[in-house]
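A.B. asks: What follows is a set of structures to go through.
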Structure I
Amino acid sequence: MKKLDIICLGRAAVDFYGQQIGSTLENMGSFAKYLGGSSANIAYGCSKLGLKSAMLTRVGDEHMGRFVRNELASVGVDVSHVITDKERLTGLVVLGIQDKETFPLIFYRKDCADMAVNIKDFTVEFIASSKALLITGTHFSSTNTYSTSMKAIEYAKVSNTKVIIDIDYRPVLWGLTGLGDGESRFIASDDVSQHLQTILPYCDVIVGTEEEIHIAGGSEDTITALRQIRKLSDTIIVLKLGPLGCTVITSDIPDSSAGFKAIKGNQVEILNVLGAGDAFMSGFLRGYLRDESLEKSATYANASGALVVSRHGCAPAIPSEEELFYYLDNAHNISDPSKDSALNHLHRVSFRGDMKSEIFGFAFDHRKQLYDLAIECGEDPNQIVKLKKLFLSSIESTIKQINISERNVGVLIDDTYGEEALHSIAEKPWWIGRPVELPSSRPLEFEGGGSIGSKLQSWPLTHVVKCLLFYHPDDPIELRLKQERQLKELYSACVQSGHQLLLEVIPPAESEEDASTIPQILKRFYHLGIKPDWWKLPALQDKSWQLTSEVILGHDPHCQGVLLLGLSASMEAVKESFAGATKYDICKGFTVGRTIFYEPAKEWMQHKISDQELVDSVAGNYIELIKAWKKYREEMSK
């Protein structure tokens with residue numbers, strides 16, 4: 001039994017994708033950063049589609065190399081053979097979407113890391129651990145990468161590992177165009193054709209567009225090129241036909257293209273063809289490596305490619321397995337995938353690489369409460385900045401004392417007084433949330449005014465957007481509509497920016513509540529099309545927990561869960577709420593604030609305790625809550 005389905009050898013880079021559609025590169029104002037490189041895209045896509053994939057390449061010993069490795073790992077790609085090259089930089093690509101036919105593209109790959117991949121970077125045992133080895137065309141274009149790729153093929157042939165070639169022809173990467181002409185897809189070259197033909201006899205599957213078949217077969221007539229390939233190999237040939245779909249040839253080449261058995265493609269609105277081939281290959285392999293029919297494999301390939309051409313980016317546009325099957329079931333009703341809300345939600349949630357089983361959250365995003373406390377104690381409000389940094393020391397102390405995973409640590413920190421604290425934990429694996437609401441606002445207002453979408457553009461993507469809303473179903477209609485408009489704008493901004501959203505809902509203190517209040521509120525927001533990644537809710541009674549679970553799972557089974565808030569309750573009251581919440585799987589933890597920090601912070605502002613005493617006291621309270629949560633959760637699991 002082989003532990004891997006596919007090893008991808010070849011390009012691994014970073015794409016800087018122009019965000020202005022309809023612009024030349026020289027007039028782009030901003031760029032999105034994505035994983036790039038054909039082989040890396042395919043490894044990423046295969047993993048998203050449920051295969052066990054691994055990447056064999058090199059990246060630089062720098063930020064972009066770490067990004068490539070992290071992006072691959074985030075979807076489960078085996079990165080044990082992503083080698084760090086201390087002498088070279090990770091390749092970069094700058095590209096854009098000018099119109100439906102024009103995609104300006106510049107490769108920055110001079111002596112880049114992935115072109116230095118070496119036979120010393122892998123063993124026969126590694127190649128033998130996979131059902132298949134995929135190599136893309138660029139890695140036959142230099143003496144070093146050719147010999148390395150051929151060694152990998154040699155190992156595959158003695159290991160019953162299939163060899164799959166994606167021709168992936170880029171004339172610029174073979175030195176056939178000026179350095180700035182990355183957009184050109186075909187330039188005839190006898191040298192390139194003869195070079196590629198030395199590889200074809202070893203292949204089990206060859207995949208390419210018509211232009212790529214032309215370069216591999218040495219003729220600009222498709223049938224002639226296919227016949228030359230067939231002379232060299234009796235392999236499976238997958239010929240991509242763009243919007244028409246593809247054809248899979250397993251025997252003799254027909255006399256004309258009319259003899260192709262076309263496997264029909266999906267007709268969609270095209271935004272961007274870049275990356276469609278990598279998605280096509282990922283989809284094909286999803287079926288082929290699971291021994292599904294070639295026709296079914298090609299259907300997966302066509303659908304995956306169709307989804308990518310409707311989206312921005314290459315790797316991040318590739319669908320997940322659930323998303324692909326949803327699309328296949330509903331494609332007849334989806335002419336423009338970018339406008340299908342269910343499909344887009346499935347795509348959005350597929351980026352949650354680091355799913356949290358539990359979150360032990362310490363919330364100190366309080367602004368108004370701490371300001372009021374400082375004034376009450378006669379302290380300079382600027383001391384709140386120092387206070388929040390001391391809270392981080394309490395968290396560090398907690399981690400050391402009770403040995404919890406840093407991935408289960410959560411914080412809510414504002415950028416009014418907590419900006420320095422936020423910046424200091426940039427490299428932590430903690431769950432980090434930031435508030436956007438103007439404290440105590442009702443109707444909801446966003447802090448700082450202006451466009452919430454513009455605000456989020458400056459936030460790290462790892463930061464979760466937290467919004468507190470005071471809301472009740474019996475609020476006056478004008479108030480509810482104002483709040484709902486704000487929420488819809490916020491949710492839309494998070495979808496656009498890629499940030500997760502934590503929606504905190506608290507019924508106003510003066511309102512009447514029963515077991516249905518919170519479930520009714522959540523149901524209303526779902527009906528508005530708002531699907532937060534997280535909910536933050538007050539303590540509920542059993543009946544309300546049951547109803548809340550049903551509403552969330554019924555409307556969005558991909559919701560990451562509920563985090564329990566404290567509402568400044570006593571330590572004993574909060575622990576009692578844990579006893580009720582831990583009965584329900586939908587509740588994934590807590591984010592508690594004043595219960596943990598308020599009394600120590602007050603004494604510190606009154607100069608009754610030292611910095612270290614504050615740190616120790618806050619850590620003690622935090623530890624007490626974590627232990628209580630774990631105790632009740634363990635009791636529930638017995």
Structure II
Amino acid sequence: MSNTKQTFQPNVEFQKTARIKSMDEYYALTKKAEDDYEGFWGDYAKEKITWKKPFDTVLNESNAPFYSWFEGGKLNVSEQCIDRHLDTRGSKTAILFEGDNGNKLEISYKDLHTNVNKFANLLKNFYGVKKGDRVVIYMPMIPEAAYAMLACARLGAIHSIVFGGFSAEALKDRIIDAQAKVVITADGAFRKGKAYMLKPVVDDALSSETPVEKVCVIQRNNEEVTWKEGRDYSYNEMINSESAICEAETMDSEDPLFLLYTSGSTGSPKGVQHNTAGYILWAQMTMEWVFDVKEDDVFWCTADVGWITGHTYIVYGPLAMGATTVMFEGVPTYPDAGRAWQMVEKHKITQFYTAPTAIRVLHKMGENEPSKYDLSSLKVLGTVGEPIDPPAWKWYYEEVGNSNCAIVDTYWQTETGGHIVSPLPGATPIKPACATFPLPGIIGEILDPETGKKVANGESGYMCITKPWPSMIRGVWGDPERFKKSYFGDVKKDGKPVYFTGDGANYDEDGYITITGRTDDVINVSGHRMGTAEVEAALAKDDNVAEVAVCGRPHDIKGESIFAYITLKTPCEDEAAKIKELNNIIKKEIGNIALCDNIVFVPGLPKTRSGKIMRRILRSIAKGEAITQDTSTLEDPTVVQQIEAIVKS
């Protein structure tokens with residue numbers, strides 16, 4: 001594999017004050033982890049966590065792959081995120097909230113302490129929530145969502161957030177699997193200047209038998225909703241009578257903190273379980289290392305708390321380190337494509353973290369918008385969720401970051417709890433659209449699935465983590481066999497099962513890691529395996545391509561052919577000529593074997609409200625299959641019918 005990517009060195013001024021200032025420092029940390037793995041993690045656990053009782057052992061591997069970290073340690077995550085900051089940061093803004101309409105609310109650590117304690121007392125005293133109970137949170141992006149999470153943590157209850165775009169059926173399935181006794185929701189919220197509703201979805205989910213006893217309803221948009229007597233109660237009416245003092249439950253290091261359900265392509269949702277100490281340790285450490293957040297910084301992650309990114313990098317990570325974190329109710333393109341950059345200017349945001357899909361949309365809708373705002377406060381730009389294509393990376397770097405900000409292209413998963421492969425902004429020479437190197441303490445390797453050996457530079461294989469790490473998934477709720485089969489059943493190293501991410505990856509000639517996409521998103525054309533991300537990256541090099549998604553389609557001769565869905569920035573008059581032009585790019589970038597048999601131009605791609613492209617829907621359309629997936633979570637469900645009509649025409 002030829003290394004054709006330009007390399008960008010860290011900003012020299014930024015580097016001077018960065019926590020990790022050079023690759024020499026990075027290599028020293030990775031060597032420390034390799035030489036004394038338990039000592040590495042044990043030292044950081046002592047430094048970063050405020051323990052009620054110190055731990056006895058760092059790592060227990062006796063029941064692999066059900067590993068235990070920091071056994072004997074006692075703590076509470078709510079205290080880690082709030083109480084320990086009160087003496088030194090009580091008046092500092094913990095959460096900076098901006099509503100859809102632009103209203104601003106600054107919540108200090110002292111205010112956060114009061115609000116979380118009151119919410120915890122309400123849950124305990126009225127709703128009967130106690131340690132070990134499961135509470136489902138189905139909420140919009142408002143501060144009460146963070147209060148609810150931290151209130152559950154304070155009581156030792158296990159929260160399970162269900163993204164507010166999920167359907168009633170999806171919500172019910174998760175409630176039943178977790179055996180949740182309480183649901184916390186809102187009447188609704190605001191989006192693109194209009195009220196939308198959540199409570200009716202909860203009503204529908206609870207219309208048949210579930211374990212839910214009571215529902216706590218935050219009145220946000222004050223639209224009329226149905227109240228079921230004896231089940232539904234108003235948070236707004238009850239919260240003020242609760243005490244602002246609530247003693248935090250003492251938790252073991254390995255007590256569960258939360259469940260977060262991931263949807264597989266088939267089968268029931270998996271309840272990914274994260275436990276207390278290891279998760280909060282890594283959430284804080286990656287905030288400090290990857291984003292290099294300092295005391296006076298303002299950190300904005302644009303995700304929703306319904307996803308792991310929102311858990312780790314809106315709530316738990318920023319608050320554990322005592323930072324100011326931004327919560328945003330709206331969408332970054334409303335009322336126009338300058339909204340995000342207006343917020344950066346207004347709030348003096350220093351770190352901005354979003355998805356490649358959002359970057360492409362912002363680029364498409366407002367290519368010149370960043371230049372209209374003062375973005376000089378920005379220090380670090382981040383991407384998350386999928387590989388970023390080079391054109392989007394270039395615009396992000398040059399127009400948003402003014403060629404001064406490092407772009408940390410973070411690779412991680414719900415199951416990993418936090419970043420596992422990422423550049424360090426003060427140390428790593430960055431290659432566009434490249435995840436670069438495993439973080440110190442993460443023993444990440446690309447392995448040959450057949451031999452279990454690390455592949456050579458220039459080769460591809462499976463992205464694995466070959467040693468347990470503190471923030472790793474602790475299990476699939478109620479299904480230990482599924483946990484072992486899903487994550488430790490595919491790849492072995494030295495005869496021992498290792499954690500397989502499910503993603504393919506390759507090393508370039510310098511040992512840099514590039515993630516090529518899910519191994520189940522591999523297209524086999526005439527015996528040649530190609531990751532969809534590789535083909536997508538090639539097509540995205542065309543200046544008029546705004547978005548692209550690729551999938552396989554059954555082919556009588558080749559086995560599979562490549563089917564591409566493309567959204568153009570501006571319509572083309574001669575589609576046949578454009579298709580030929582795009583295939584010429586693929587021919588140049590990859591070769592004839594990757595030429596697309598089908599390229600269709602579509603008005604948009606089916607995406608969830610968090611920006612994730614629903615590729616399973618696109619695969620079904622390409623194959624001519626009926627759409628059986630739930631489309632209620634899509635930003636624009638009508639785009640599915642539009643695409644189907646185009647493909648059939």
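Every number here is computed from the coordinates shown, using simple stated rules; none is lab data. Here the structure is a predicted model, which means the values were calculated and not measured. Cβ atoms are built from the backbone, for glycine too; each structure is taken alone.
A.B. asks: FRET efficiency 1/(1 + (r/R0)^6) of positions 100 and 412 (r between Cβ atoms, R0 = 35 Å, to 0.05) was computed and gave 0.20; which structure, I, II, did it come from?
C.D. replies: I
A.B. asks: Ranked on relative contact order in percent (Cα under 8 Å, 6 or more apart), which label among I, II comes first with the largest value? Each step should come with its number before you reach the end.
C.D. replies: On the way: I: 9; II: 12.
Once relative contact order in percent (Cα under 8 Å, 6 or more apart) is worked out for each structure, II has the highest.
A.B. asks: Here is a further query. With helix-only ellipticity at 222 nm (-39500 (n - 2.57) for each DSSP H run of 4 or more, over all residues; to 500) derived from the coordinates and found to be -8500, which of I, II does the value describe? Before the final figure, lay out the partial values.
C.D. replies: Details: I: -12500; II: -8500.
So the calculation was done on II.
A.B. asks: Among the shown structures I, II, from which was the value 23.9, 71 of Rg and Dmax of the Cα atoms in Å calculated? Display every interim value, and only then the final one.
C.D. replies: Details: I: 27.8, 92; II: 23.9, 71.
Computing Rg and Dmax of the Cα atoms in Å on every structure in I, II gives 23.9, 71 only for II.
A.B. asks: Here's something else I'd like to know. Could you tell me which structure in I, II was used to calculate Rg/Rh (Cα atoms, Kirkwood Rh), for residues 108-227 alone as 0.98?
C.D. replies: It was calculated from structure I.
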